[in-house]
Structure formats: C-alpha cells, structure tokens
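Presented below are the structures under discussion, each in the form of structure tokens.
The numbers here are math on the coordinates, done by the rules we state, and not lab data. These numbers come from a predicted model, not from an experiment. Cβ atoms are built from the backbone, for glycine too; each structure is taken alone.
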Structure 1
Amino acid sequence: MENILDNNLLTLPLADIKNGYRFEDARQGFICLFCGRIFEEGVIFSADDRQVDARRAAAYHISREHEGIFAALLRLGPGRTSISEIQETVLRGIYAGQSDREIAAALGGKSESTVRNHRFHLRKRMKEAKIFLALMELLEERDSSAPGFVDFPAAIPAEDDSIIVTTDENRDILRKYFQADGTLRLGGLPKKQKAKLVVLNHLAGLFEQNRHYTEAEVDTTLRAAGDASGEIRRYLIDYGFLARKRDGSAYWRT
C-alpha cells in the first residue's frame, strides 16, 4: 500500500504526522500515512470487540498494524530520519519508560553518563530542527522566484543528483519524450537516469492513488500511453513508482 507520509512530508501538519493518519475529506475519511488504508467517516468499525468511529479506528489500526506511531516513524530508517542505530535504541528506551541504567545495558553495557549525553544531544537536535524549520518556511514565503522541484516517491532507488529535478527541467524533458497527444515518442524510455525518472514519474501519475489495479489494467493504461514494448510496467516496479503483491494480483501507486 501507499506510504503517504514519505510523499507528503513537506505539506503534512506536524499533528498529522504524530497521529499517523490524516483526514482527507468527508468521502474518504481518515487515511493511514504508512499504508494508505482508508477509514471512511460515518462507518462504524470493530476494535477489540468494541464499536468505534473512523478516527478511533485509524488510531487503533496504527497501534495494532504498525506497532504505534513512535515505532512506525522509527522504522522509516536512518535515510529518512537521520537517526543512528544507537540513537534509535536510546529513543526506544526513553519512550518505553526505561531508566538510564536499563538503556545503557541495551547499548551493550555503556555507562549511564553516555545515555545522559545522548539525551542532551537529542534535545539539542530538536531545538535546532525547530529553528531550521522556521528558517525554511520563512525562506519559502520570501523567495517566490526560487525554482520548484519535482517530488519523487521515497521508494525510488536513487540517491544521486538524478532525483534533483526542477519543474522547468521536468517540463522540458516531458516535451522531448512525449507527443502532443500525451503518448510516448518512438524509441522507448530515455537512457539518461534523470530523464528516465521524469518519464516514469509522469507515467505513474496515470494511476490513481489509493486504488488497486490488476496487471491487465496496468498494461492497458500503459499501452494507451504509447508503451508498445511492454517493458515500462517492469521499470515502474523496479524504480519504486508502483508496488505489487508478490503473486502479481494487485498493483498500486506508491
């Protein structure tokens, strides 16, 4: 299922991230940020033999299926949190109510003063993060002429400059590789990584969020976009733009 959190971090309110779900609209209701499951408003759900509304059902889902919001956020990994393995152990211990001695033992016999040092630097980092966030928000409000950047799914296996694409670059690449009717020009996918990611990102946009597709539906959509070779579905999977069940029975946009 779709990881909404990764794809919307710049626009999600902090309160939604702390909840692990967001309210989409009256039709869709509450959506889990980690797997995309929808809890439709007005529907009554079962939770441990109790009947609960959509909001409580979403919170219950986070607790049961994702082991709680704290664990779910930590599982995003150091690539997204910049939290080291040692820091993660300290954070988990603090959240679980462990003493410094217990956390030190979990760190392989470190001293309690080491744990207190980590506590101090984690709080210092939080203060720095708040200042940095304020600076970036002020900068975006002020610098309206700055180039925009294309957001790619966090799942794509690319950590180099190929994922740094301005909106102007994106427009120029799409003009080069797509015809006026929106279909791919002859020649297939571009060879250069940046252009390939732009084209795949555009093709992934042909699929709706929070919807499952059969393999036949995916192929039909891509053929309509000019994929004569049938290879693009594989590239969309390999590059993390689409996900699928192991048996291939369902595909969805990440």
Structure 2
Amino acid sequence: MNVRGPATGEAGKPLSILVHLAELRKRLLRSVIAVAIATVLAFIFYHQIFDILLYPAGEINLIFVEMTEMLGTIFRVCLVGGIMLAVPYLTYEFIMFVSPALTSSEKRYVYLVLPWVAIMFALGVVFGYFILIPPTLRFLTSFGGDIATAQIRIGNYISIVTRLLLVTGLVFEMPVVTTFLSRIGVISGRWLASKRKIVIVAAFILGAMITPPDALSQIMMAGPLLVLYELSILLARIFGKKRKDAEA
C-alpha cells in the first residue's frame, strides 16, 4: 500500500489547510444542493416510489398509529431516494476534492469510474430488492406469529427496506472503488488479498448488523459481499498499477 504526499496546486506548492477547508466547504455545499434537488424530484413521484417499496410487503397489513407518522415516513423515503439519485454526483464531488493529489493521467480514470458507480449502485439496489428483502420480510413477520398477530407500522417497514436498499447499493460499489484505488497505485491486489481473513469476519458482522438475527439472512448478505471482495482482488490485479510504475 502506497503513501501519497500532500496535495499540491498548479504551481506544485502544497495547498494550505485553509484552501483545503474552503474546497471542502464548496464541495459539501454542492453535494447538499444536489441531494436537496434530488429529494424534491423524489417527492414529486413519491406515490410511485411507495408503490415500488410496498410491493415486497405483499399481504402485510401496514398501519400508522401517530398523526405525523405518514408525513415523517414520506419525508424519509424522499430523502433516501434523493441520496440514491445523487450518489454518482456525490462520488464525483468527492473525487474532485481529492483530485489535487492525482496526476493528470489519474484524473482521466475519474470519468471512466463514474458510470460504473451508477451501474454498480443500481445492481446493489436490485439485489437488495429482489433477493435480500423478500426472505427478510418473511422471517420478521412470521417469527413468533403463533404467539401474536403482527401489525406492522409503515414507518418501521419503510425504515428497514430503505436501509437494506441503501446498504446493498453502497456495498456493490466495492469493486469500483478498489479498482480505481489500485489503478492509481494506492492499494494493490496483494494487499487486498492479505486482508481476506479480516474481511470474512467483518462481512458476517455487517450481515448481522443490517439483517434480522437469522443465519440465512446473514449469509445472503455476507456471501455477496465476499464475492465482491474477491472480484475486487481480481480487478486490482488486472488493472492495478504495476510495482515499477508505482515506484516511479
């Protein structure tokens, strides 16, 4: 794993901390505006978004018990939808913030990475929607059903579904991020492979944190994560910067 020096400006001089802070503020402000615009766009179509999110519920009878619960739920859905829509742009702003530390050739990789950021995030959301969420809902609504009848609050349902979709979308970004970092010489396939045991443990811990406490859901979350990590190692070895280039 390589260590880079401080970012430099156009004249080759190191950028001051005040310049970094000003740049960070500008990028954060643009990111907030992008999320706000995307959230407003999601609000316009929130009925259609709810139809999509409620489809996996099937015959589950969702209720709300507080006067402001539906209002808060709709806002949460629109906000999460806005974040998801803005992910490619948020990634762009983050890369542009660290771009002073990149060479001109490395900056060209940014434009190759951005489409894959959107594609992999969408694949993660699709995986979560069709593969992970249905068995998760079946477990949560059936466990203990012989003792009491489930009456699921819509706020709780939406919170679980949107969290799973957002997490799976972000997890699927792993191959894109590692490939980019290996291409610019920050990490290598050998370094990733050396962390395999740690990642295996972390994958099951993450699966336990974001899924119900049953083995099937944890495996369904940890399994794809490990596959993505192995794919990241393979891509890092194929597209990563060679040792002599990194040393140069």
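Listing for the model above:
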| read-out | value |
| --- | --- |
| Distance in nm of label points 7 Å out along Cα→Cβ at positions 91 and 123 - highest-scoring structure of 1, 2 | 1 |
| With Kirkwood radius over Cα pairs in Å derived as 21.3, matching label from 1, 2 | 1 |
| Distance in nm of label points 7 Å out along Cα→Cβ at positions 99 and 203 - highest-scoring structure of 1, 2 | 1 |
| Structure (1, 2) behind the derived value 15 of relative contact order in percent (Cα under 8 Å, 6 or more apart) | 1 |
| Of the structures 1, 2, the one that 0.70 was derived from, the read-out being FRET efficiency 1/(1 + (r/R0)^6) of positions 67 and 171 (r between Cβ atoms, R0 = 41 Å, to 0.05) | 2 |
| For helix-only ellipticity at 222 nm (-39500 (n - 2.57) for each DSSP H run of 4 or more, over all residues; to 500) computed as -14000, the structure of 1, 2 it came from | 1 |
